[in-house]
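What follows are several structures.
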Structure 1
Amino acid sequence: MKRKKKKETASRPQAADLLLLGGTVLTLDDQDTVHPDGAVAIQKDKIVAVGPRRAIERRYRSRRVLDARDHLVLPGLVNAHSHVAMTLFRGVSDDQELLTWLEKYMFPLEARFVSADFVRWGARLACWEMIASGTTTFADGFFFSEVVAKVADETGLRAVPGQGIFDVPTPDAKNSAAGLRRAEKFLADWRGHPRITPSLFPHSCYTVAPETFRRVQQLAARYDVPVQVHLAESQSEMTMVRERYATTPVRHLANLGVLDGKVVAAHCVWLDEEEIRLLAEHKVSVVHCPESNMKLGSGVAPVPQMLAAGLTVGLGTDGPASNNDLDMFGEMATAAKLHKVHTLDPTQIPARTALRLATRGSAAALGLGEQIGSLEAGKKADIITVATSGPNALPAYQPESQLVYATRADAVQTVIVEGKILMERRRLRTLDTEAIRRRCLRFQRQIAAALPD
């Protein structure tokens with residue numbers, strides 16, 4: 001009589017490529033599930049399981065294990081609006097109104113100094129800053145976008161670079177027609193990349209003509225890519241558009257027929273109720289940039305009203321020449337506090353909402369909501385860990401409040417994008433920071449010598 005072989009136990013551990021064990025895991029899923037002693041299992045570029053540590057350890061084994069005890073584990077932050085190469089203009093001209101700052105300082109400096117090499121080193125500096133502060137995805141609008149894409153690819157970050165399009169000469173195109181040709185090549189070259197989403201960046205209603213906006217929309221539809229634009233940022237913009245087109249920026253784009261779900265509108269400070277409804281009806285996403293809006297004296301965007309209307313709202317730093325950093329932890333804290341003092345209502349933009357703006361909100365705004373923004377099985381493994389052992393982290397009762405109101409960027413310890421570790425215990429793996437420092441100081445001397453006394 002043959003003995004029956006014992007059945008293979010269903011609990012035999014599965015192979016994983018990386019396990020994060022321990023720590024408080026904030027999934028930011030639909031139920032805001034938090035695992036106080038949690039774990040994340042990663043295979044290749046994706047999360048395969050999130051849950052209590054004991055359950056994950058029973059199900060998975062990996063040669064590579066990261067100990068996340070005494071850390072918060074959460075999705076990587078998503079900076080949904082920036083101009084990363086402008087790190088090299090950080091602090092060049094502060095305390096100016098937007099159009100004065102642009103026309104008197106930024107546009108002339110860009111015309112003189114911006115080149116592919118300038119963008120390369122400015123983007124590398126920005127990637128260093130973003131990785132060190134827990135940002136795993138960034139959107140960008142500038143010139144030489146193929147260079148930004150290449151730098152992001154080399155450093156391992158996820159990015160949505162947008163090719164800048166103006167009707168006036170720019171550092172990489174003599175007019176909008178040349179800019180659109182360059183943009184189409186950029187879209188074709190980078191289409192299908194797993195981490196780089198090429199996009200278009202028609203700067204604003206006051207620098208891009210109506211027909212150019214229509215051509216941008218046609219190109220975006222052909223390649224199915226986002227369209228980033230500055231919209232209703234300042235009162236001076238409102239005045240200029242009203243004088244030129246006898247309407248407001250939002251209504252102007254609506255009249256042109258170019259508002260749709262591909263549009264990612266940065267700032268949106270000066271909106272009335274009808275315009276908020278108009279953006280919602282056309283499924284336009286909005287990116288809130290509170291620190292830049294405050295520093296330039298542009299105003300306070302009506303974010304609570306946008307959220308109430310069902311708009312998709314993300315969070316961004318804007319460029320490091322008008323912020324002056326790329327720190328999304330600071331941006332979250334500012335967003336939460338600004339709307340409380342502006343409305344005299346301490347319940348506005350609570351910590352959980354601010355954290356969601358910087359993760360799920362920004363991911364959705366960029367069309368990446370199915371891939372990133374929360375820690376869930378099947379999503380990309382874009383994860384950060386934040387130390388909770390520092391004095392400003394003790395004691396900690398609510399992890400969302402801790403992250404938004406007390407955490408500083410240097411508490412970020414580990415940064416993972418698509419399962420690849422970009423920083424571990426604050427040691428960056430994909431950037432030569434000393435080379436970046438030397439080259440950026442050289443640019444600083446050149447730019448400083450050209451500034452007026």
Structure 2
Amino acid sequence: MRGIVWFRRDLRLHDQPALIAACEACSEVIPLFVFDEPLLQSRVFGSACVNFMLGCLHDLASSLADRGLTLQWRRGEPVEEVVRATREWKADAVYWNRDYEPRAIERDHTVTQRLAKAGVVVRTFKDHVVFESDEVRGATGEPFQRYSAYRARWWTQWHAIAPTVQPIPTTLTNKISAPLPLSRSQPTVTELGYDPVASWIEPGEENALKRLRWFTEGPIHSYAQGRNLPAVDGSAKLSPHFRFGTLSPRMAIHAALKVLAKGGRVSRPDVLTWVDELIWREFFQQVLASFPHVAEGAFRKVVVPPSRDPGPEHDSLFQTWCHGQTGYPIVDAGIRQLNQTGWMHNRVRMVVASFLIKDLRIDWQSGERYFMQHLIDADTAANNGNWQWCASTGTDAMRGYRIFNPALQSKKFDPDGAYIRRYVPELAHVSVRRIHEPYLMTVDEQELARCRIGVDYPFPIVDHQQARQEYLNLGKQEAMK
């Protein structure tokens with residue numbers, strides 16, 4: 001039996017359900033990846049994300065080659081390319097791991113129908129999450145809309161049927177690759193229409209496993225505090241690997257819980273705080289799968305202050321935010337980190353998003369799109385869920401509006417300004433006393449810091465306290481309509 005394993009968001013060999021099943025059932029295995037041409041042309045993702053994906057693919061191809069298999073690839077419309085490959089290679093079955101984005105669900109439904117008509121067996125598997133949407137439900141069978149309830153049921157499921165981690169199939173090296181023409185070299189990033197960007201986070205399965213080991217051996221024990229300090233390497237930074245499946249979520253959670261099982265000097269609250277973040281990831285995947293309308297608009301109808309009307313002022317403020325020239329150092333540092341590296345610290349993401357929505361009154365969808373186009377870990381479910389959380393339109397039931405004060409956030413989580421100085425070099429010599437609010441510097445202080453406000457670094461584009469009050473007033477006006 002000849003089977004195709006269609007790799008998508010699962011670019012690894014460890015704990016790979018579709019690959020394991022194919023190796024068990026087929027004598028010939030053909031690994032396949034399809035470059036989704038319509039998606040690439042849509043520019044939903046940016047160069048950082050595409051470069052990371054290519055790095056992961058090169059790593060996967062190398063790992064397969066070490067075991068005598070060639071990663072085949074095609075470029076075009078995925079449904080047509082998979083159907084064509086199945087026909088040309090005379091495959092009996094196609095294996096893949098499921099995806100939960102609305103577009104992907106529609107794509108997979110269509111290709112399943114096409115393959116069934118051709119008499120080709122389709123087998124799909126859970127992989128991108130520990131538990132799929134229909135496995136973590138409320139008492140009435142409805143999907144959860146609150147994270148706290150979802151988290152409690154998720155843990156109940158885990159304790160009842162904790163999924164095991166599967167090793168690389170031992171039979172993989174015995175599989176005979178079908179007699180196909182030699183695969184061409186994978187397309188370069190420029191051939192795909194994107195710019196070359198050095199990946200700040202190293203791609204590929206081995207690097208994911210290395211990063212996981214590093215994290216669980218050290219930073220996880222101070223994660224609850226370390227995750228909030230942007231100047232400290234205190235977070236796992238594994239989200240790009242989860243995005244492209246170079247690390248399985250099951251393996252990550254087992255690795256964290258294994259730390260607790262060792263005993264000794266273990267920080268249980270810190271470890272469980274990190275696992276909580278992985279459960280948040282699953283929650284957002286569940287929300288997207290169960291409520292696909294969130295990809296196009298608000299999760300729930302709620303009264304919020306209106307966004308600024310389109311026009312020159314809107315465009316000017318948005319572009320100033322995009323270039324990290326707002327006059328608020330923590331906001332500018334975050335945007336510049338994103339623009340330079342494809343990454344932004346999670347705490348800073350919340351501050352930056354709040355500033356765009358609440359201070360500048362720019363619609364959250366504009367920020368969501370900008371992040372997707374620049375993040376190395378661009379993931380629809382997580383990005384959408386977090387932006388809606390910041391916009392107060394998401395699943396959480398917080399009363400009122402969550403408005404971050406950028407100066408206070410900066411003083412609390414980057415007290416010495418180390419993160420700010422790294423990404424806003426014009427403030428490198430500003431004193432700790434003024435680093436969070438450089439516009440308060442006197443002329444003498446500006447001369448000493450070699451930074452003239454309004455020349456070398458901008459004045460704040462809005463007054464936060466005034467903007468905050470205007471936002472709250474608009475909210476009251478909307479509620480009275």
Structure 3
Amino acid sequence: MQDYEILIAFITNVLFVTVLGWYLITNLQWYDYKLSRVILKHHKPHWHVIYFIIPFIAYYTTGKFFTIFFLFAVLPAIFIWHKSLDKKLVFTWRVKRFLIILVFLVTFQDFLCVIKSTCEIYGVFMPLFFTYVGSFAIEKFLFEAYKKEAQKKLQSMQKLQIVCITGSYGKTSTKNFVREILSKKYRVYATPRSVNTLGGIIKDINESLPSDAEIYICEAGARESGDIHDITTFLEPQVVVVGKVGLAHIEYFKSLQNIIAAKLEIMKSPRLECAFIHNSVTDEPHEKVVFFGDEIQNINATLEGTDFDMIFNNETLHFQTKVLGSFQTINIAAAVHIAKTFDMSYEEIIEAVKRLSPVEHRLQMIKAGGKLILDDGYNGNIEGMLEAIRLCSLYEGRKVIVTPGLVESSEELNLELIKAINAVFEIAIVTGSLNAELFDKNLNVKNKIILHDKSKIEELLAHQTRAGDIILFANDAPNFI
């Protein structure tokens with residue numbers, strides 16, 4: 001082999017392995033760095049065939065022509081794929097470490113092959129394998145170090161009260177409501193956005209939890225049994241909430257009983273003082289448990305806001321809020337119970353509820369260009385989506401829905417959603433391919449659009465909608481789903 005051919009093969013191999021590593025780490029980031037989920041639970045497994053398996057096979061079968069195939073097929077395909085993603089790779093330190101290790105290992109491997117002249121073709125699998133294993137070991141070591149650092153910080157804040165919230169849905173809304181209400185009287189800090197994993201909580205404590213905070217509020221999510229237990233035994237919250245439980249993430253837990261068992265792991269906190277559990281979860285009595293849900297009465301939820309009553313010790317309290325959606329009364333009720341635990345008066349709580357801010361991307365109302373937009377992009381459960389549709393039915397103008405349907409759910413529930421859409425909307429835009437076939441077959445609206453490329457949604461809405469329309473964005477799932 002000529003020197004220039006060796007150089008071309010060397011560079012091609014380094015770039016090719018780096019591209020495969022880019023694809024791998026992107027998918028790992030989406031699926032919480034669990035390789036088993038990337039392989040077995042991926043929503044678009046054909047991507048693995050197109051962007052990983054076929055290039056991998058081509059590398060070993062096309063010989064000297066692979067450089068041409070790489071430059072004119074693999075690179076453009078990966079570039080177009082990356083550009084089309086609405087949830088691109090985030091360059092965290094973990095990602096940077098992975099890519100640095102990968103580039104070093106593949107370069108070192110190829111250099112050894114060149115100086116020893118022992119390799120007819122450079123390796124691809126080995127650098128990826130050792131990078132994944134090495135990266136996993138490094139991240140495990142760093143995780144334990146960061147965990148100890150966070151534990152040390154929590155132990156130094158001896159008077160800190162920790163509130164931890166779980167449930168199938170409504171965790172982030174409940175967290176935000178608790179934060180807003182309690183902040184009228186206390187120094188409160190809550191995890192940002194939808195941070196609900198142990199790793200995310202540890203990072204948040206180390207980097208953002210103020211040392212003078214009196215109350216720390218976080219949410220606990222789960223993809224498998226033990227996730228909430230790990231969060232609970234790490235935080236040891238004094239106050240916990242188990243909100244409404246349903247079939248969200250049923251593909252991971254297989255049954256409602258398994259979901260309930262996973263959520264109730266939060267009860268294992270060593271410092272538990274009181275727990276508020278929605279009556280959809282269990283009715284098993286416990287000395288530290290207060291069940292909630294039945295005390296909510298006379299709900300009146302419109303596009304103007306929500307009114308409802310709550311019964312406390314035979315006393316009826318009336319609440320008003322700008323927050324939309326009857327389902328939010330459950331989340332507000334949990335926040336009210338917690339506020340009473342922290343000795344806030346009914347008058348203080350009622351006034352705080354009145355001033356609650358709508359939660360971003362959860363039935364958030366936006367007025368733009370004469371159109372009324374209901375942004376419910378972060379709501380992915382059937383009850384919430386049906387409530388959003390009911391609210392739209394109260395509107396007198398033309399109604400448009402943009403949705404991928406339900407994700408990580410069943411065909412039966414998606415058919416229930418389709419039935420509700422058929423009864424209310426004139427225009428339905430179905431995004432993504434996950435439920436496209438089912439919706440295309442069963443939607444009976446005046447104008448049905450199946451949109452596989454979400455990047456074209458703005459242009460499409462500009463042509464399909466007009467002033468006076470209400471547009472519901474229901475469950476804005478990323479396009480890798």
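Compute distance in nm of label points 7 Å out along Cα→Cβ at positions 141 and 213 for each of 1, 2, 3 and report the one that scores greatest.
Structure 2 comes out on top.
Work out distance in nm of label points 7 Å out along Cα→Cβ at positions 61 and 333 for each of structures 1, 2, 3, then name the structure with the largest result.
When distance in nm of label points 7 Å out along Cα→Cβ at positions 61 and 333 is calculated for 1, 2, 3, structure 3 comes out on top.
Output the label of whichever structure in 1, 2, 3 has the greatest value of mean count of other Cβ atoms within 10 Å over residues 165-172.
Once mean count of other Cβ atoms within 10 Å over residues 165-172 is tallied for 1, 2, 3, the winner is 3.
Here, each number is a calculation from the coordinates, and none is a lab measurement. Given the structure is predicted, the values throughout are model-derived calculations rather than measurements. Cβ atoms are built from the backbone, for glycine too; each structure is taken alone.
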